[in-house]
Structure P
Amino acid sequence: GFEKLVERVTVLCSNLPLGLSVMGSSLRRKKEDDWESILRRLENSLNRDIDGVLRVGYNSLHKDDQFLFLLIACFLNYQDDDRVKAMLGDSNLDVRLGLKTLAYKSLIQISPEGTISMHKLLQQVAREAVQIQEPTKRQILIDIDGIRNALETDSVSTNVMGISLD
């Protein structure tokens, strides 16, 4: 029944207030089979309404916190916060403040043991943000065609911080 569907919504949105709000608005007054269809679609792709709402949180960040968000989404999800601070210690990022900001805005969670986690919907928002950057200025390369093109044409930005084939 609806209880199981509500559990799926909660898991899908990872208790993100913005995501839950959009989902609540989308599902209000709908029949059970409509819920099922909508949830199946969301589990396979990011709904534009949710994307827009979640992007608001990303867009409101300082550019350094945006970059930290992208790094976590593409490379550092489920890593220990002390390890992330050490790995990025030589960068110009204030990682400690950035992690606090991302957690406060519900864009990441940090467990009592210090493990950083980001929900898959937010990771998808981050990957889309990387993809819309101008290819020659990307600091993160995540798509196979973009990586191949950058290497074959020798157009890799000198600012590339990482390449992910995940």
Structure Q
Amino acid sequence: MNNENNRKKKIGGILIFLLVLLLGTGAYFYQKGLELPAFDKSAKAYKSKIKKPEEWAEDQIAFPAYKDVKVIKGSDKMYIALENPSFNDANLQFKIIIDNNEKNAYQSGLVKPGEAITEVPIPDNLTLGEHNIRLEMRGFAPNDSKTQLNGTNVDFKMHVLENTR
């Protein structure tokens, strides 16, 4: 009887240890998967041409529109203003996907209202011609980078041109 109780205690102890280990491991990987975006160090103060609409609700987020861009073949940067209008009450994050290829993507950190990223790294081996760009923009609560608000996607073209110099 005493051996039976000792055996049950050992099994119970092992099960509790395994449960704690499993929960701890799960919590670690869950937290690691929730890496939150930090503020982007390359974002700088930016004078936007976007004007605040007259009837603008405080809980709305303005996302900029983009038109086609041009780059010279071999360039490793695209000059584009990934901007967050100063009247937004949200931080923005930008992700660029080139020709539906996730591995070519650029993802920014958070951009505060009134700031922009104006140089975006791109692969320097893009072929001459037209490339499809998908720009994903996501809004985050101003005081809580865990809380994602709304977002939008914009598609435009990037034209890679021959260097004529």
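Read the figures in this text as sums done on the coordinates, not as results from a lab. The model shown is predicted, which means the values in this text are computed figures rather than measured ones. Cβ atoms are built from the backbone, for glycine too; each structure is taken alone.
Below is a table of values for the structure above.
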| quantity | calculated |
| --- | --- |
| Structure from which 0.75 was derived, FRET efficiency 1/(1 + (r/R0)^6) of positions 39 and 63 (r between Cβ atoms, R0 = 41 Å, to 0.05), options P, Q | P |
| helix-only ellipticity at 222 nm (-39500 (n - 2.57) for each DSSP H run of 4 or more, over all residues; to 500) from the coordinates reads -7000; which among P, Q | Q |
| Top of P, Q by relative contact order in percent (Cα under 8 Å, 6 or more apart), largest first | Q |
| Parent structure of the calculated result 2.2, given that distance in nm of label points 7 Å out along Cα→Cβ at positions 103 and 151 is the read-out and P, Q the choices | Q |
| Among P, Q, structure where P(r) over Cα pairs in 10 Å bins from 0, in percent as derived comes to 9, 28, 24, 14, 8, 7, 6, 3, 1, 0 | Q |
